[in-house]
Structure I
Amino acid sequence: MIRGKVWKYGDNINTDVIFPGKYTYSITDPEEMAKHALEDLDPDFSKNVKKGDIIVAGKNFGCGSSREQAATCLKYAGVGAIIAKSFARIFFRNAINQGLPVIQCAQAVDAIQNGEEIEIDFNEGKIITEKRTFNFPPLPESVVQILKEGGLIAYTKKKLEAGK
């Protein structure tokens, strides 16, 4: 379960807006990437986001190039989850691989306001706002395990060590 402040954005937030392409080959440290998260869309984001805050967005979040830095910078900025009407397929996978929960729930997106404090109960599949609760389908067990371990690399390492 997480609780955080909402940062709300619109449709078609692409990977170049999430992590500016001009840094793709010059910044490789995830902590440094986090300092540039959403800087072209919301210059205050990286300075003010708190651990556990939640991004809420419209359709096709993470569209554009397949660069994984977009998911990495959000995770290292402290984002606890992203709720959107829909996600670009590759961004969705990159977020899971980074251990960043992504939830598709259009009804919640329409109702949640920027700056609102909300709670997400992953076990129960609930997004809880001050006025209403929204249900989302439970995440597949394989995804839950990857998220629990902090991402695909950590999950894979643990599985390999357990097999020794």
Structure II
Amino acid sequence: MTENIDSKTLQGQHNHRGCVDHALQAAEQICSKNGVRLTAIRKHVLELICASHKAIGAYELLDLFREHDPNAKPVTIYRALDFLMEAGLVHKIESLNAFIACLQAEAQHQSVILICDQCKNAYEIDATPVYERLFSLSEEVQFKPQCLTLELHGQCVSCQGE
């Protein structure tokens, strides 16, 4: 199951440090279980992504990473992102060409990403029934889906009041 998003979370009234700590602990466990290394670079990129609930682009990550390593190259970030996506630790938001951390990486899930067009916060919610229905409809017309990313753009509860 993915994180259950409630109005307090959408308003930013939650323990964000807890989100970061949880994501990093899950990353360590997942990598250990799969026999892969969460290198210092990969971990730092994940921490940068976890720094807020806003989607972040690769070049924004590079700029932040360069505060730690001024000689970092784009390939450093892209390799780390490829690893983190493959491990299920981050999600790519295709419509923004940006990334968010997966806060439930340790559990199998199918999610939809809610993106606030005003404040740019992005949240992941469980959408398993939606995926099941779409795949069922696909099978009915003998279509074999390869990849599915669901994104919902709109306005979060905080921005609705502005």
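Read the figures in this text as sums done on the coordinates, not as results from a lab. What you are looking at is a predicted structure, and each value in this text was computed from that prediction instead of being measured. Cβ atoms are built from the backbone, for glycine too; each structure is taken alone.
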Seminar exercise, completed: log10 I(q)/I(0) by the Debye sum over Cα atoms at q = 0.13, 0.16, 0.19 Å⁻¹, calculated, reads -0.57, -0.87, -1.22; among I, II the input was structure I
For this session: Using mean count of other Cβ atoms within 10 Å over residues 44-51 as the calculated read-out, with 22.0 as its value, let me know the right label among I, II.
Result: II
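Kindly point out which one of I, II the value 28 was derived from, the read-out being relative contact order in percent (Cα under 8 Å, 6 or more apart). Walk me through the numbers before you get to the answer.
Working: I: 23; II: 28.
This value belongs to structure II.
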Exercise. Can you say which of I, II returns -9000 when helix-only ellipticity at 222 nm (-39500 (n - 2.57) for each DSSP H run of 4 or more, over all residues; to 500) is computed?
Worked result: I
Problem set entry | Source structure (of I, II) for FRET efficiency 1/(1 + (r/R0)^6) of positions 52 and 132 (r between Cβ atoms, R0 = 30 Å, to 0.05), computed value 0.90 | I
Seminar exercise, completed: Highest-scoring structure on distance in nm of label points 7 Å out along Cα→Cβ at positions 76 and 140 (candidates I, II) is II
